[in-house]
1. Assuming -9500 is helix-only ellipticity at 222 nm (-39500 (n - 2.57) for each DSSP H run of 4 or more, over all residues; to 500) as calculated from a single structure, say which of I, II it is.
2. Taking distance in nm of label points 7 Å out along Cα→Cβ at positions 17 and 41 as the criterion, which structure among I, II has the greatest value?
3. Taking relative contact order in percent (Cα under 8 Å, 6 or more apart) from the coordinates of each of I, II, which one would give 20?
4. One of I, II was used to calculate log10 I(q)/I(0) by the Debye sum over Cα atoms at q = 0.14, 0.23 Å⁻¹, giving -0.70, -1.08; which?
Structure I
Amino acid sequence: MTVYAQKTRIVFMVRVRFAGAVTHKDWLQVGLWLTRRAEHPALLRIEAYGPDSFGHYFRFSEPSQLDRKFAALVREAYATGRQEHLK
């Protein structure tokens, strides 16, 4: 995995970019690329990029919101970034 620190965000990439984060004064915004629509209490919106490609955007204001369900979504996004869904 490669991590790119850019001016306003951090990007995580394996074969392709699968996650990104932007810090704000009172919250952390995280984006994940998944091949399905997912649910989570911190989910703000989902953008469809095609029939099997969805950008999920989350807002976390407390560390406790980064729970096991979100960790599972990050692992799923990592697999998407490795393009395992194309094998």
Structure II
Amino acid sequence: MRWPVQDAKQRFSELIRTAHVEGPQVVTRHGEEIAVVVDIVDYRRLKGEVIEFKDYLRSGPAFDGLELDRSGEYPRSTDWISQA
């Protein structure tokens, strides 16, 4: 959708909401395209700020020193029947 700058100023909240729901919105002055309003998610993707999921996982803490050995003992036996 194209928004004349005067309409964009008067209906700014609607412009932002529309950009979020429908995608980029073009702002014009005297019929000439002068700006585009985009959702922040689209902006970050365009700027290259969104990282891939696998890269996100790889950026987590190192688990090199984490001890994962388990005891070989069996757990204690339990009586699951309630005695009232």
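1. It was calculated from structure II.
2. Evaluating distance in nm of label points 7 Å out along Cα→Cβ at positions 17 and 41 on every structure, the highest lands on I.
3. II
4. Computed on structure II.
No value in this document is a laboratory result; all are computed from the given coordinates. Worth saying up front: this structure is predicted, and the values here are computed from it rather than measured. Cβ atoms are built from the backbone, for glycine too; each structure is taken alone.
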